Structure I
Amino acid sequence: MITVFGSVNMDLIATTARLPEPGETVAGTSFATAAGGKGANQALAAARAGSSVRMVAAVGQDEFAAPALALLKDAGTDLSAVSPVPGPTGTALILVGGDGENMIAVVPGANGTLDADDGAAAVAGMADGDILMLQMEIPADAVEKAMVEAKSRAIRTLFNTAPLTPDAIRLAGLATIVVANETEFELLIGKSGLDAESRLAEMQALHAKTGQTLVVTLGGDGVVALHDGQVLRAKGLVIDPVDTVGAGDTFCGYLAASLDQGLSFEAALRRAAVAGSLACLKPGAQPAIPLFSDVDARV
């Protein structure tokens, strides 16, 4: 089973012909709401990939709570550890430009109430062989406690460094598997402007030092990873993206699910890359996450 300890949001999505410059107002072309939050997105991706998933999170006591959990519920996710708390459910304000790129502002709401006790409780319900998946849209002390508890019990952790914060840099060393995009990886190691060759060299050096599996997603160029001393690469699909919101979360969920299902790391990487590509073909985060039948048909 996969336990996801993370955020649940309601996404408020506006599309524009192009993203605005600072201080600029542009006309929108459409508006929609969709369930989101990096934790919930990754949980739904893992569930749609065919794994049993347990979500540990908090939602507000407001009109957004039920729709924010609806797709997770429909996918059969165990929501027994999702706590309703006073105040609003987390929200994300998203602008999507005509080229599919996006800008996002996240308001934590109920996500911000999670603490170290919740982190300990999340791991207490896990069994040997389970995978714990985490991100940084909930308080760092909650994430840290969960990762420390998981490490003490030799439970595998998949840590997505997004959104990259100083705490994410500090906590990454506790994870079994670290997933970052190329910008986040540069911030993680404190070096910028890396080309492909120098980035790989930095990954190899960090892998040799920590023994961690390192995964760096490269957008349309696929993904590169260091796992058990090996350099592994995978390509997604050649697509014209409609909306890249949630593509990284889809990748993480499918990677965790594929490992949970016993695939080799190389095969899991390819399956996750294909899933991330397919997630770019529809608007929104959770509505765009593909089913395993659609992914496996393209792997």
Structure II
Amino acid sequence: MDNPSFSEFLSQYVSGPVQKLAIDAGFTCPNRDGRVGRGGCSYCNNYSYSPQYCDPHLSVTEQIQRGKDFFSHKAKSNTHYLAYFQSYSNTYASLERLHQLYEEALNVQDVVGLVIATRPDCVEIDVLDYLAALNKEAFVHIELGVESTYDDVLKRINRGHDFACAQRTIRAIAERGLTIGVHLIMGLPTVTQERDVEQADRINELPIDVLKLHQLQILRGTVMAQDFIHHQADYSLMTAEGYAKLVARFLKRLKPSVALERYVSESPSELLIAPRWGIKPQKVEMLVNKYLTEIC
């Protein structure tokens, strides 16, 4: 695979071993609080990816310390940490509130940067200008949930924004010298494998640094779980082998400058309805690498 890994990407900005520590700072999203919609994205169950040490009732400092304790078994004496504002839309607040949260994280010992997950329609210009200034003192990486490059699919999953919004935001972030990662979900309802692969061409046109992919997972407690029951014909859930082949085809079209953070995800078994592969993500990664070598 020609694309660099996420660790190789980070090594350009942070020396030595690096560990991301997730934080739940109590944010929400505009398609949850009524600004653009209600109910949130149809696939979203925040509990499926929040580490056990995250607790929005604790301060940022306390959550970071709990994260350090959680990873202490593999931390080295020179390990640096990135405070990962992960849950919901982590720029969806006043600049004053964001300043307070981000600065608190950076004041914790050995925290050398921020990773901020958010939505394309939650990134105001004053926030970007503040982050650009902050980036001169500490590493700042924006992780943008794009999820799909197709407007019909974005509407189906209740994202509350279109792809043009994502394009504008990505370019605004890049213009300020901030690094940017994009998140996509493969296998969303009504999307054929050909359409999924073709998204690489749209991503190639944008100034992004990092890409995260993962397979669609139907989770308990989501709107999509109910939609899946009533509209199963719209869902083409793949086997692990089929998904690995799809990702390999996608990566062959992706420009080599984009670093890959991941291309498979694993949700807790008690939340996962489908697909239930019964294998670890590492096995899927091995399959992707196998199929990459088979594609001319």
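Among candidates I, II, the computation of distance in nm of label points 7 Å out along Cα→Cβ at positions 23 and 87 that gave 1.3 used structure II.
Here distance in nm of label points 7 Å out along Cα→Cβ at positions 191 and 263 was derived from just one of the structures I, II, and that gives 1.4; the source is II. For the set I, II, ranking by distance in nm of label points 7 Å out along Cα→Cβ at positions 175 and 207 places I highest.
Any read-out appearing in this document is the output of simple, stated calculations on the displayed coordinates, not a laboratory observation. The model shown is predicted, which means the values in this text are computed figures rather than measured ones. Cβ atoms are built from the backbone, for glycine too; each structure is taken alone.
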